[in-house]
Each structure stands twice: as C-alpha cells, then as structure tokens.
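Where a number appears in this text, it was derived from the coordinates with a stated rule and is not lab data. The shown structure was predicted, so the numbers you read here are calculated from the model rather than taken from an experiment. Cβ atoms are built from the backbone, for glycine too; each structure is taken alone.
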Structure I
Amino acid sequence: MDSFVAGVDLGGTKTEVGLIAPDNRIVARRRFPTEDRLGPHSVAERIAASIAEMEQQLSVGERVAAVGVCTPGPVDHVAGVLLDPPNIPGLHYAPLAALLGERLGVPVRIDHDAKTAGLGEFHYGAGRGERSMVYIIVGTGVGAAIIADGQIYRGMHNSAGEFGHTTLDRNGVLCSCGARGCVETFMSGPWLARRYAAAQRGEAPTPETPTLLDGQQVAALAQQGDPLALRILTEAGEA
C-alpha cells in the first residue's frame, strides 16, 4: 500500500492543502479562505474535507497516512496547539492537531510556518549542501527559521525567529498585536499594500486603509520599475 502525506499551509488569509506522493511530488492541491473568525472547528472541518476529497481520487491501495500543518506562530509543536498568533485570532489556543486527527484518523503534526518552510528549503531548495542558513518568510506576517549545523534552532518556547513583532518605530502605526511600529507594519504583504495605497492618496497608512492591490502586486510593480512601489519596498528594507 502506497502512503501519501497531506501538507497544510494555514495562513492568516488563505489555507492551501497539498497531497504529496511517496516520491515527493505534489499530486493535488486545494486552496480556500482561512476565515478563522468562524472558529477552530470550522477551519478543521474544511481542511479535513479537502484532504478526504483528494484521498478519494487516489488509486486502490493508496491512502493518506499522515498530515503535516504549518501555521503562523507562536505554536506549541509538541502539543499540536496554536497559541496566540496575532494574524489568526479566531484560532487562539486551538488544539488543531487533535481536531484534525479526530476527523481523519491519522497522525497530525503542527509546527511554525517559517520553520517548516525553512526545513523544506534546507533539504530540497537553496540550502541543499549547506550546514547552516536563515530563511525569512513574508506573507500576512513576517518570520524566520534559523538552521544551525543542520538542526532547527527553536529557542525558548519555540519562538526563535519570531521577529515580526519586534518594534522598529515606537511611534509608528498600530499593529494587529497591539504594539506600534512592528516589523510587520513595514514589510508584511497587507502592510505593503496599505502603505502603497496610502502613499497614492498622500495619507499615512492605518490598519483601515482600503487597498486595491495586495503585497505581491506591489512587489511586482516594484520589479517593473514603478517609482512609488520601489519607494515602499525600499522603506521596508531600510526600516
């Protein structure tokens, strides 16, 4: 019997689910809004339904044997519990590993998204052949994975690399965590979009600034030479 693994990327905006074959090929994908405001049971139900749907497409003798979930931190990777990630408040202290395990009947492991992405890059991407590296992830939030001598450095409470809510400007804009001027308010995807939209209007960015573009689109404009987008990304890099 061939055993497949389901990988889940749980983000503040969207959730992506992939089915991975024994030879490490991604053979199926699903994507849907996270909608954490609906609560942990709703999120777990939709993830489990996506995995079950993909499993039904497998051939006789093939099955999903385990599930791995990456999620914004902080997260208790031993207990399989999200703690209080600022970007998904509806899932604070959610025992997501247990909720998914109950629905799917297979082992479920949860870890920090930057750490899991960093391990993937270390083993299969740009980090292959290296002993140590730092991987930085920018999405709805900002974080990093530190790999030293081939091992993830977790630090106290699994929080090493959690620099997204380090204060850069104590008089800066209000962040979702309640502090001001955090790293995320300069370079996360939503804040790049807010800063770009506010600059177009000649205003200061706020959490309520309406946007027409997302962070990826602002970055793409910068690559195309858009002066305003270049300024926004330069400010983020120099903050």
Structure II
Amino acid sequence: MKLALVGYGKMGKIIKTHALAQNHEIASIIDPFEEGAKKSLTVENLHGCDVAIDFTHPDVALEHIRFYIENGVPAVIGTTGWYEHLGEVASMVDEANGTILYSGNFSLGVALFLRSVRYAAALYGKTGRYDPAIIEVHHNKKADSPSGTAGMLASRVLEGFPEKTRIEYETQHQRRGDEVLHVSSLRVGSVPGTHTVLFDSPEDTIELIHTARTRDGFAFGAVAAAAWLNERESGLYTLEDMVDAVFLR
C-alpha cells in the first residue's frame, strides 16, 4: 500500500515508522512546516497514493476532508476539532462517493475501552444511584480541548443515563445541573493521553481508566485503518467500524 502522510509532526513520524515496518510505502509527505516535505495538498502531490493519513490541525481539517472527497482520495482522518461539521461531511461523502475513516483516537485499546464504557454506563445508569463524569489529560502541546476521545466517551455515557441531556465542557462556576454530564480537561507536560470515566454514588466510586503510554498505539491503529480502508467501498467510516469488521466478527 502506498501512503501519503499529511502532517509530519510527532504523529506523522511515528506513523511512518510503523508503516515501513509493515512493508508499506511512503509515497508522499506533505507538511508546509517540515523541511524536505511537499508544502501543499494537491492532486499532484498525492499522485500514486492509495490512502492519505491526515494528522494536521483543526483549522484545516474540513478543507482537507473536502479535498479528499472531491478528488477521490481515500483518507484516514486523525485530526479532531471538526466534528460539528460531521453532518456536512456525511452529505459530501454521499454525494461524491467519498471514502473517509475518522476517529478521535486510533488506539485499538481505546476502541475496546469505548465498548467497556458503554456497557458500564448501561449497568450503573439503571441503578439510579450513580452520577457519571469524565476527566481527560493530555500534553501541553495538544491543539484542541476537549479531546475527541472525551467526546466519544461522553456519547457512550449518555446512552446509559437518559436523564443526562447535556454535556458541559467548561469550568463550572455554579452548581452543576442534574441534567449535565461534566467533562473536564487538563493540559500538562508530556502526557500522551489519559481518560477516566467515573461513576460516583454516596457509597462508592467506580473509575474506568485508559492510559496511553506512548503514541505508538495511535500510529499502529492509523496504519491498520488505512489498510482496511484501502479495501473498502466508498462511505464514511469510524475506527469502530474497522474493529467490528476485523476483531468482533
């Protein structure tokens, strides 16, 4: 498989290492800030590439996705911070037969963690005794807050707690309403990513925690997603679709 790496920061470099180790070819590297890389996202710079893997910046994510769809380039999107446009992207994919796979987290462990949280929320939500919350911690260079993973976890928690009708990501300066699921973010040091889901009652607290040790898990998942997407028909996919198809058949 011939890959284009769009964005060649820390993640892009680790993805390259994993791709080469799996005998894939890096056909193009595109990053306007990286010496020796191609500077712009063009048809010419993607010529001969089977799949693009995009880890760039929220400010350009929608523009890049539109480019991939309009030019028939299958793309794995690791950039977050654009999900408010998901409906628009779904329409573009349908209209132009685009092939896009996106996720807020490409760790296969996180994909399974999401299922664990969904199941736990369904259990604890039925008791009427537990109040859920989410805490996420990342390195101080992360460009967006909250993390895409925190948003995915929040949606799973809401499924099990129908009385929670709103997610609040901001600091609370007053009593939090009973209908609110609070998601708290912390940016510090070099933390690759830690997500904690709490279920608290007057009697006890249950914590489900996923801690990423390195970015290698994200890179491995991104390359696996690209290989899977390369065999798919057009459509808008998530990492969970791949996990369902490959690991949970």
Structure III
Amino acid sequence: MSFSFDPIGFIRSPYTDKFGIPRQPRLVEAAHARLELCPEYAREEAFKALEGFSHVWVVFVFHDDCLDAGWRPTVRPPRLGGRSTVGVFASRAPYRPNPIGISAVAHEGLERDGNGLALRLRGIDLLDGTPVLDIKPYVPYADALHDARSGFAQERVVCLRPIRFEAAALEGIAQADPDGRLGLRALIEQVLTQDPRPGYMDRYPERRRFGLQLYDRNIRWEFDEQYIRVLSVELAC
C-alpha cells in the first residue's frame, strides 16, 4: 500500500541553510516565517475560525537531501554529543522511512499580497522552502501532556555566555535591517543562545570561529573564554 500527497504550500523562513536551525520549534521566538499557500488552497474560508487558536501544528516534509538519502534505523542525536545511538523512532531525526515532521508554532493570522495568501508563523524551526502537507490547530487540553516523560531530552539546552556584537556586526545589521522589520539582531541572539554548534565540538576546543546564514546574510561569530562575539554580518555571495 502506498500513498501520495501534494503540499498545500511552502515555508518562507530566515533559515536559508540547515546549520543554525534550532533543533525544536519555539526556541527562537524571533524567527518569523510565512506559509505561502499553493493557489488551489489559498482560500480564506479554509481558515475560518483559526483565529481562535494561538498555535498550530505544521505537518511538513524533510526535503533537501532527506528524500534521496533513505532512512537509518539508528541515529546519533546532537543532544548526546554524537557519541550514543538511539533508534530512529526514539528521535526526531530527519532520516526516517517517511521523512515527515511536525512542529507546534504560533500563528499570527493570514495575509494576502502579490504572492497570494499566506499564514504568518512565529517560532519556526524549518528550512526555507520546506513543503507543508497540512496544518491543524493546537489544542492545549489534548496536546499538552504535563505528566509526559522525555527520555534523554529532559531539558532545553542553552548557552549561558553573554553575546557581544562587534562594531562591524552592528554596522552589517543596520545595513541588512535598517527599519528593524526583520528583527535581525534579536534573531541572531536567540539562534546563538541555542548553541548551534555540532554536539561533538567539545572534542575540538581550539575551534572557536563559526558561521551560519540567516536570510541573505552570513553571520560570523566566535566563542572566547567569556562571550559569544558576533564578528560580522555580511551579504552572502
């Protein structure tokens, strides 16, 4: 038995590269995105009463290289530093028999512009261009399980070092986001607070400089003994 599904739309998000995407939704509230609906689903009546719900489940496809890579029965979660394996069904890894994921995120209503109808989202953890199969309202009394256990993922992982922006980085932010509409500085701060480095980096303490891309900007930063220092924000080539 096989099934075939078509996306209802595609995500437009600041995450134009996989490195730096938070490992769970809602960890970076400054990450705003749009679900741009395909024309056949761009009907406002299909969203009637959604305004009564603050959050939605986004059902999506891990696209990129996951569709061709196949699935793996065991994976090495970043939280475990890449040292230990768990079963793929005990993880949220993208390399699954059916590469489908779910994210619970805030929605901020519909908007219609020259690109058609879109649903505005916040706290997203999805790569730009991600195909979306469905959205469903988040219902707290059924979806929030306060007595649930969470195995090896008991706590949120954050980096507690203060973040400092060098002058070149502040200048780059001002050029990229002159009116503050993108909230680029807050986005950078919240992404780096999640410590996007690979889990095995504690084996390489000498490596301190890293880079990632948000929107069309390359962000360069380094870890020193006291701070996370954002060195530059430059237009990506």
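If helix-only ellipticity at 222 nm (-39500 (n - 2.57) for each DSSP H run of 4 or more, over all residues; to 500) comes out at -3000 when worked out from the coordinates, which of I, II, III was used? Please list the in-between numbers first.
Working: I: -9500; II: -11500; III: -3000.
The read-out comes from structure III.
Give the label, chosen from I, II, III, of the structure having the highest value of mean count of other Cβ atoms within 10 Å over residues 67-74. Walk me through the numbers on the way to the answer.
Working: I: 23.2; II: 18.9; III: 11.5.
When mean count of other Cβ atoms within 10 Å over residues 67-74 is computed for each of I, II, III, structure I gives the biggest number.
Determine which structure produced the value 21 for relative contact order in percent (Cα under 8 Å, 6 or more apart), calculated from the coordinates; the candidates are I, II, III.
Values: I: 12; II: 21; III: 28.
Only structure II yields this read-out.
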